Structure P
Amino acid sequence: MISFIIPTYNRVHTIGKSIESILKQTCSEWELIIVDDGSQDETKKYIETYLRDARINYTYQTNQGVAVARNHGANLAKGEYLIFLDSDDIVEISLVQTLLEYSYMDYDLISWQLNKIIDSKSEIVKPKNLGYIYNYRTAIFLAGGVCYKKNIFLKVGGYDHHLTFGENYELGLRICQLKNLNVLILNKILGSYIIEKSKRISNSISNRLYSLVYYYKKHRKLYDSNREECSKINYQLGYLLENANKINYAIIFYKKSWKISHWKIKPFLKFNYLKLKKTSKFSFSNKRLLQCNG
């Protein structure tokens, strides 16, 4: 059996489409676990209408975050395979049937193409080689784009509850460190991953920055063992710090990114641009001060 797990928090206006896409599966060998992470809207009342179907289970917990909710759902799951969805994601009605046709039970991880919709603009996202950090594995680790063997998920410790952004790919990183991982890639679009930026709290600069700093500290040895990846994550930190208007720190991380990989032009340009901008701003302020004192 495949267990679908949907964590939700005040998403009564979107979760119905996710549930319906599972109910419409052409194969009935599945269960759905909905973990309500402390919703204060009408979520519970709305979901009660679906609980007549014995394959659908609902559980409530005090608000502890999406990672805790997903792990709770995984512990309750009866299925040997897990598919995590956000409460606005949709899966194709042929998903479970397609997995059966490809003998998914012979694999530890199965990944497929997604229709990624950001603020109503869509693009097709295909599994790709994720590079050194992921042991050059090809996959997608977005919610709704991957199926995990449950014992593999539990073996690596499930989701890290400290993360509220990038938690799917951090889980994928740990899974990809396992030896003899058996992966199946399906070149089919089997779901839609939907993002409304204005309603996504986890997408804030401060949250992304906190998560990336934690992510880097946790996997520091792995990143420091490869110049390309180390340069890349330092550039990302510089970018987020710049957007958080922490210019002095942004300069430090852009410079570090460039020093690690001298051939990269972007961190070099960013470092010099911010340094020049800072110097010009300082000179302008001093000039105005002199004019006032004069």
Structure Q
Amino acid sequence: MKALVFPGQGSQFVGMGKELYDSRKDIKDLMESANEILGFDILSIMFNGTDEDLKKTEVTQPSIFIHSVAALKAVNGLGAEMVAGHSLGEFSALVANGVLSFDDGLKLVSERAKAMQAACDANPSSMAAILGLEDAKVEEICAQINGIVVPANYNCPGQLVISGETTAVEEACVKLKEAGAKRALLLPVNGAFHSPLMQPAQERLAAAIEQTKFRNATIPVYQNITTTAVTNPDEIKQNLIEQLTGPVKWTQSVQNMIKDGATNFIEVGPGKTLQGLIKKIDGSVDVASAI
């Protein structure tokens, strides 16, 4: 069975989407509509901006979404039987399975990005990648730290990102290294995504989601929070809201997709990050880029 997977923040690059834009008129029209929806020329930033321009959350998230949906259009869905997205990528996955329109998805992604940026600005917070330690040990040590620090991204076995208050994250990094982590790397982000510190952003996103039309899914989406196949629009809404303060359980989601028959994973969007993670989760499956 074929599964489409959609990347999240961190997969952006200068020049992203230009080849897609130049490839077909219908894709060009779709991408140009993003400028009108967002109220600024995001395509200029995607095609000709700097790395710093693209790193701003309110630019990064819509850019990756636009690229992913344009790539999806370019390959016409590829006849997939299930979809999943890593964090932000879940919104692209919901366009792929017919739950969201491109316009509505982009509006939600933009609102999510602005809400997350505001939450980041309100609290000194950060994230760190922990390599070479079992998930259970990372969970145990985070629970012992004074202050807010939680597992945020279960990316693949031996790679877990933690998130929270800066001082708590730094203390956790020291203790995790002492416990045997190969590396504990502070990430170049200015916020604690997928942690309780995103509560204000969650409330803002929830209000936007409640005003958006969610259709019945044509194929299941494996959501970050539940890790299992979901098709019910009301469940999908709730899971999207909970995702902002809860962990991205990518490892578990991919394992469940494989258990349910996925043998071929196609990454739709910029970069190849998810292909690398999936091969580390299960080396027996096939991975490829859509374009």
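Out of P, Q, choose the structure whose coordinates give semi-axes √(5λ) of the Cα gyration tensor in Å, for residues 59-114 alone equal to 18, 11, 10 when calculated. Answer by label: Q.
Hey, Rg and Dmax of the Cα atoms in Å derived from one of P, Q reads 22.3, 83; which structure? Traced to structure P. When FRET efficiency 1/(1 + (r/R0)^6) of positions 123 and 219 (r between Cβ atoms, R0 = 25 Å, to 0.05) is computed for each of P, Q, the one that comes out at 0.10 is Q.
Here relative contact order in percent (Cα under 8 Å, 6 or more apart) was calculated and came to 24; which of the structures P, Q was it taken from? This figure was derived from Q.
None of the figures in this text is laboratory data; all of them are computed from the coordinates on show. Please read all numbers here as calculations on a predicted model, not as lab measurements. Cβ atoms are built from the backbone, for glycine too; each structure is taken alone.
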